[in-house]
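The structures come next, written out as structure tokens.
Every read-out reported here was derived from the displayed coordinates using simple, explicitly stated rules and does not represent laboratory data. In this text the structure is predicted, and so the values were computed from the model without any measurement. Cβ atoms are built from the backbone, for glycine too; each structure is taken alone.
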Structure P
């Protein structure tokens, strides 16, 4: 089960499409969705978690707490909406595209992908791009079916 929570004024639209997409991402990695909680928050909220649990006194866009077993994905994924907005401006993409990338990033961490080294980060970026493309395919398919 995938649940989206918000600790800020942000509300995710198209939740059904996001859930379908994340399930397909997991299947592509030969994983199954267990219990995944996405928590949308602000910088202050995520900074406190970063300091408390990771001893990092820096802003970040996402923190993933993995509680999975074998091929079952379980975890809590915290996303700073403020960081996503700022990163969208920096990378010159839409807010929605950056949000999709970060949401995928969290589930990819649950699938075992890392991003600490240059090689790991390059693979993560490639997987994120594939995930963004898959989301666009699902969205286009959904739009065609609703006409």
Structure Q
């Protein structure tokens, strides 16, 4: 798959996630709970795939991504642990605080993803530029 195709696939995943989130606004608690469980399972699977690819990487450029992935994994684990710990709480004030905290985590994750998309765009364009440069110099690709 080309880097351009890979970047286009990202848009499809964003559109799918946007649809799920918009639909959840109309869902009851049980349906939202099921969507959360599914999203977590998908996120865990994607993180495992990314960790596997990162471990297989040997270049210095990719090792930076390994470090970023490790930091992200630690953040996700912390967020999920806090969510799991508070899941059983029934206190109304705690529930309001949990909702506010969950929204803050969502905004932080969205901001991180926005930054990652910009970086992905840059990296994709840089890869395409490097490929064109190599072709202009007569390298077979």
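Could you tell me which structure in P, Q was used to calculate distance in nm of label points 7 Å out along Cα→Cβ at positions 46 and 102 as 1.9? Only structure Q yields this read-out.
Each of P, Q could give helix-only ellipticity at 222 nm (-39500 (n - 2.57) for each DSSP H run of 4 or more, over all residues; to 500), but the derived value -18500 comes from P.
Between structures P, Q, the greatest calculated value of Cα Rg over 2.2 N^0.38 Å is seen in Q. In terms of relative contact order in percent (Cα under 8 Å, 6 or more apart), the structure with the greatest value among P, Q is Q. Ranked by distance in nm of label points 7 Å out along Cα→Cβ at positions 6 and 38, structures P, Q are led by Q, which has the greatest value.
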